[in-house]
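Before anything else, here is the set of structures, which you'll find just below.
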Structure P
Amino acid sequence: MADFAEWEWTCACCGKRQRGVPEVGYAAPDVARWAEGSDEATVHLQSDDFCVIETADQTDYFIRCYMEVPVLGAPKPLGIGVWSSLSEQNFRRYYDSFDDDDQENLGGMFGFLSNQLPYYPDTTNLHLRVMPCDGRVRPLVFVDSHNADHPLYRDQQSGLDANRAAEVLPAFAPCEGSA
């Protein structure tokens, strides 16, 4: 079994040697980049945890979440800060209780993954189970079994073995200049 604390790999972004399992995060849902440069959309309530994007036809609601992909034999999983869309009703429930210490009582919610993750085929709009956590901890997200044929679902369920980790982890390397 690989020692992932000392495991070295080459960053796909900068070409430098890296160690351990990376953690990465997205500053906003992918659609926010389009909306910020568009006359057709307005970004409201953009913060580290919330984003609302309004167009002439609709309003979309997003929250920042945390996705874990287990790495077999590693002391920690691949951690990815991602954004999920929510229905307006679930967004308001989550937003209104954001400072409460019992957000787990909200129960699971349905969302769509709102970031394209490196290495994986199209991840935008994968069905998610969004699980709020207590104590202002970002909700955990799990790719829903509706997407059981997607490699991200399989990796999240089964974990990355050493060979698969060697393929996947370099694409997630956090380095200067990366998104």
Structure Q
Amino acid sequence: MKIERIHHVAYRCRDARETVQWYREHLGMDFVLAIAEDHVPSTHAPDPYMHVFLDAGGGNVLAFFELPSSPPQGKDPNTPEWVQHIAFKVASVEELGQTKARLQARGIDVVGPTDHTIFQSIYFFDPNGHRVELAADTATAEMNTKLDAVKWQMLEEWSRTKRAPRHAAWMHQKELAGA
């Protein structure tokens, strides 16, 4: 078997309508589908929900569940806020800057741009508290080749030591020089 693409990724939301409107207004995503049931199809448990789907580009779909009968959603207190996020690719660094300015003009706090060497990104939160990243690729073919050549070695070293391998330290040399 070979996976073709992500069919959809689902998260929880506080309010389905607010979430659809926010993603349409701020990220230009089209609202493509809504499903509502009083019972969970896979478990048959009585749990009413609204399930909304948004076009995330390239055949990818971002979905949300509103669960009015469940306790309020929370966050994993043991996972730092920066870890769990939804990242979307944008066409260019220029588009990233324009989007940052537009979001800030609408009162949304934005972190970045952050230069990750192979891409630049900005970060902000949706109305549900989910961290969102927009990323513009900046890698050269040479950079991608270098990273591809060491990925397995890095993974194996990490598995043994739980310390950051130095195989791709070149990605952070600018950052370290400025520190």
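Just so you know, all these numbers are worked out from the coordinates, no wet-lab data involved. Here the structure is a predicted model, which means the values were calculated and not measured. Cβ atoms are built from the backbone, for glycine too; each structure is taken alone.
Thinking of P, Q, which structure, once semi-axes √(5λ) of the Cα gyration tensor in Å is computed, gives back 29, 19, 15? Computed on structure P. Each of the structures P, Q was assessed by relative contact order in percent (Cα under 8 Å, 6 or more apart); the largest value belongs to P. For distance in nm of label points 7 Å out along Cα→Cβ at positions 8 and 168, the highest value in the series P, Q is held by structure Q.
Rank structures P, Q by mean count of other Cβ atoms within 10 Å over residues 40-47 and report only the one at the top, that is, the highest.
Details: P: 14.0; Q: 9.4.
Biggest value here belongs to P.
Quick check on the output: -4500 is helix-only ellipticity at 222 nm (-39500 (n - 2.57) for each DSSP H run of 4 or more, over all residues; to 500), derived from one of P, Q. Which one produced it? It was calculated from structure P.
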